[in-house]
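K.L.:
Below you'll find the structures, each written out as structure tokens.
Rule-based calculations on the coordinates, nothing more; no lab input. Only a predicted model underlies this, so the values are computations on that prediction, with no experimental measurement involved. Cβ atoms are built from the backbone, for glycine too; each structure is taken alone.
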Structure I
Amino acid sequence: MNARDDQMYLAATGYYVRGETMDGIARELGVSRSTVSRLLADARASGLVRISIADAVGSRSPIARELGDAFGVTVHLVTVRGTSPVVARIDEVAQRAARLLAEVVDDNQLIGVAWGVTVAALTHHLPRRALSGTSVVQMNGGATPTSSGLPYVGEILQSIGDAFDSQVTLFPVPAFFDYAATKKAMWRERSVQHVLSLLAELDVAVFGVGSLTGSIPSHVYAAGYLDRAERESLLRHGVVGDICTVLLREDGTYSDIEANQRATGLTPAELRRVPRRICVVADPQRAPAVLGALHAGVATDLVIDDLTARAVVRRI
């Protein structure tokens, strides 16, 4: 470390660990009080100091406990004004999810990210935290029949990589192959196997809940990944949404849905191997899909607003 880094460390440990005053630290270091203030601000900005804020009282509310007890998840309940539009609701939940993600990640970890509307919102609120040896890995393909998907997906992944000073590994395959046999052949390619090997070793995963009936259309259903006939077929077969573009029914079943043989995201069974799994959702109309995700056991942590949580509990 250089001299300023040394001062930043001494100021941070004095202020946050030993409870010393800024004036006392300034005298000890032989600098002005304003310099100590700047050193502490730099310590927070660089990630040397991480400040955690406990969940609001709402996370200990009866509805949070009911969801947590029913599905064995930690519920991070975000109380949002009832009249707030869904965009504002998503933004408030995304802020809480961003803080949680920044709190749980660490050096030398693999962070899996599934692109989507809510995760895109999360990237705008991530505090910068410099990590060492950490990589961000795309958990599901993003290409459509007419687009590579890279501008949208790449921006989400790179924003998270930049926040954590981490390498980014993209998964340059379609969200859904046209034929299951094509996927099977591609899965034998060394470039694809490299990404799959990383996904098999994830430490943390973060993802939203796609829904066929969301207030704001899920990107996977609105951006050409599935055509109208395919979406209508999914509805007839009881599909309510997806996690990582793997389609789910409300009861959490998914293995017999034909499109999943062509999907490229991690299945719920594969996700369950990841030690920390953060599911982020903020839309009461996605309640059936959220319930499907919870039945499938995909999450260890559920970041959700109070209105959506009540909508889910009513369906249990």
Structure II
Amino acid sequence: MSEVLSRAQGAFLGLALGDALGATTEFMTPGEIRSRFGVHRKIIGGGWLHLKAGRVTDDTEMSLCIARALVAAGDWDLNAIADNFVAWMRSKPIDIGATCRRGIRDYMLKGQMECRRNEWDAGNGAVMRMLPVALFTLGDEQLLARCALEQARLTHNHPLSDAACITVGRMVQQALAGADRQTLHALSRELVAAHPNFRFNDYRGHAGGYVVETLQTVFHYLFTTATFEECLVGVVNQGGDADTTGAIAGMIAGAFYGPEALPGSWLRRLDAGVRSEILALAPQLVGLSPRAHGRSPSP
């Protein structure tokens, strides 16, 4: 179990590191990144949000909202998650996606716990916050699927978003358990078989906020690189929605490679408060999971 707890911390830290690294190149093209940085590989802040080095964005902040709610409740509590989203939005975060904002406002004003299905909601804003859900439901894939969709549909209700959330959650859980690269690749192939849009074996380099482009980018670099750092550097140098592609790649790669693979120079730059809270919350989330309590999977 100690190995799982360690990998859980690596996954949550990986999310935050990918977020902080990618924020610098968000909305840039690969050509613009090459012209300015050569290869962007240091956490230096800046970007369109003019961040201080090591500062994170909505990807990590919304994940922390979920993690805090679950640890405080000691159980799955969708209302508490939604309440934390409201409090976060009211705090005037440095960035919040339009779809997330709309879903949170609908909960705040109407008490709506599930937004309507919307053909335009195939964004990546629900997938980026899957890490705490994967930790909390570790050991029960049916519980993972239920919780993944409940948290997702607070703001995003689209079949591609749903499928992406479940697949990323499963990949994180398998990586936490020590799965090899072939096992993770098999999960990505299952997603492609069900939703061919996600096919990534002819990667075109598009890395926008559309969830298909996001996962194509993440999968391409996850399966064509050999280290956590190489994976993350490849992802964020594609630009586009780089903080979110970085965050999603970081959570999977962090679980797969483990915390010892995270670059020390990046960890030292990461916001100290975020780092310490992640280190505390990750093992608590796993401690609430079915795996930790030896519970049978949901029927």
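K.L.:
Say we calculate relative contact order in percent (Cα under 8 Å, 6 or more apart) for every structure; which of I, II gives the highest result?
P.N.:
II
K.L.:
State the single structure among I, II that was used to calculate Cα Rg over 2.2 N^0.38 Å, for residues 234-273 alone, giving 1.04.
P.N.:
Clearly, the read-out refers to I.
K.L.:
While we're looking at this one, here's another question. Could you tell me which structure in I, II was used to calculate distance in nm of label points 7 Å out along Cα→Cβ at positions 122 and 282 as 3.3? All intermediate terms of the calculation are to be shown ahead of the outcome.
P.N.:
Numbers: I: 1.3; II: 3.3.
Derived from the structure labelled II.
K.L.:
Now, a different point. Looking just at distance in nm of label points 7 Å out along Cα→Cβ at positions 10 and 42, which of the labels I, II belongs to the structure with the highest value?
P.N.:
Max of distance in nm of label points 7 Å out along Cα→Cβ at positions 10 and 42: II.
K.L.:
Name the one structure among I, II that mean count of other Cβ atoms within 10 Å over residues 162-169 of 18.5 was derived from.
P.N.:
Working through the options, I get structure I.
K.L.:
Of structures I, II, which gives -12000 when helix-only ellipticity at 222 nm (-39500 (n - 2.57) for each DSSP H run of 4 or more, over all residues; to 500) is computed from the coordinates? Don't jump to the answer; show the numbers that get you there.
P.N.:
On the way: I: -12000; II: -19500.
Label of the source structure: I.
K.L.:
Where does the value 3.7 come from, among I, II, when mean projected area of the Cα convex hull in nm², for residues 202-241 alone is the thing being computed?
P.N.:
Label of the originating structure: I.
K.L.:
Suppose you compute mean count of other Cβ atoms within 10 Å over residues 90-97 for every structure in I, II: which one lands on 22.6?
P.N.:
Matching structure: I.
K.L.:
Which structure, out of I, II, was Kirkwood radius over Cα pairs in Å calculated from, if the result is 18.5?
P.N.:
The read-out was computed on structure II.
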